[in-house]
Structure P
Amino acid sequence: MKALAVLLVCLAASLTASAQINTPVGPVALAANLPSSLTVSATPGLVNFTLVPSGISNGSATVNITTTWSLATIVSRLSLYAYFTNPASALADASGHNIPAANLFGSVNGGAFGAFTGNSPFAATSSITLFSRIVLGFNIPQSRTDTLNLRINTTGLTLAPGNYAGLLVIQAQAI
């Protein structure tokens with residue numbers, strides 16, 4: 001019996017000693033980066049026009065544009081532009097008849113309509129500026145929503161009846 005008690009004490013001592021073993025520290029370095037971001041979304045993706053032979057046609061819907069940003073500088077100039085890549089042919093039909101950018105007009109946030117004849121960093125003579133502002137802050141997420149109404153003036157154009165299509169590009173720049 002005495003031998004059994006000694007065996008139990010030895011066993012308990014060895015279990016206790018085993019439970020007290022610790023591993024060396026295994027450090028894991030962590031790194032995180034929050035980069036600048038700038039996004040633009042526009043809805044709807046299609047605006048229709050019912051053209052008249054010589055006059056003004058308004059777009060079927062207002063374009064809602066949301067610009068979202070978080071910039072890694074204290075001070076930036078943020079600008080949003082709408083433009084056509086080809087000033088002579090903002091819209092065209094399958095036969096090669098063109099509606100130039102100068103005959104398209106945009107109204108930003110309910111303001112006066114202006115022709116797509118301005119310059120931007122993305123296109124010369126076929127742009128309008130939707131907004132341009134100074135942004136203060138370092139990686140502070142911000143956003144804004146703007147509206148754009150569109151119209152086409154066919155006065156002075158010799159257009160054949162048909163379907164005309166084009167692509168309006170909306171792009172932001174932070175510098």
Structure Q
Amino acid sequence: MYTRSKRVALYGMFLAVALVVSYLESLLPLFVAVPGVKLGIANAVIMLVLYQMGAKQAFVLSVTRVVLAALLFSGLFTMLYSLAGALCSLVGMILLKKSKSFSPVGVSVAGGVLHNMGQIVVAMIVMEQAALVSYLPVLLVSGVVSGIVIGILAGHLNQRLSGLKS
């Protein structure tokens with residue numbers, strides 16, 4: 001297991017990487033018809049923590065990253081949408097990982113789809129517009145595509161960094 005000092009150092013490292021990736025991703029415009037579509041590269045860090053350190057640690061890191069990224073780079077409404085997406089995503093990923101029936105790619109795809117679904121539900125509530133559900137097909141496709149990319153990346157990182165557990 002981890003010593004306390006190693007765990008704190010890893011949290012700090014993973015949080016810093018996730019924040020840098022979040023910032024860089026906020027600078028990259030994706031030309032998609034649906035606003036808010038992103039690759040979600042910071043989720044690779046969250047998945048790595050989920051596989052390397054556990055669900056509780058991934059939860060703490062995910063919430064901390066969303067709050068800090070929103071405060072630093074975007075704003076409170078973005079935090080609301082991102083937090084809803086992150087929590088839906090993380091709950092789904094934790095459950096699928098626990099089942100041991102899904103690869104990191106499968107876990108990530110579910111996370112990407114659930115993230116988008118969580119965000120669209122919050123957007124429909126906040127904007128009082130049920131018509132926003134029409135964005136769902138594009139968001140589901142983007143969740144699957146980004147989930148595959150992030151799952152492959154997280155799987156490779158998990159294999160490369162498997163020595164962290166010792």
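Readers should treat all values here as calculations from the given coordinates under stated rules, not as data from a laboratory. Source: prediction; values computed, not measured. Cβ atoms are built from the backbone, for glycine too; each structure is taken alone.
Tabulated values for the structure
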item	result
Of the structures P, Q, the one that 14.9 was derived from, the read-out being mean count of other Cβ atoms within 10 Å over residues 111-118	P
When mean count of other Cβ atoms within 10 Å over residues 55-62 is computed for each of P, Q, the largest belongs to	Q
helix-only ellipticity at 222 nm (-39500 (n - 2.57) for each DSSP H run of 4 or more, over all residues; to 500) from the coordinates reads -26500; which among P, Q	Q
Winner on mean count of other Cβ atoms within 10 Å over residues 47-54 once structures P, Q are ranked, highest first	Q
Origin of the derived value 69, 20, 13 (semi-axes √(5λ) of the Cα gyration tensor in Å; candidates P, Q)	P
Relative contact order in percent (Cα under 8 Å, 6 or more apart) from the coordinates reads 30; which among P, Q	P
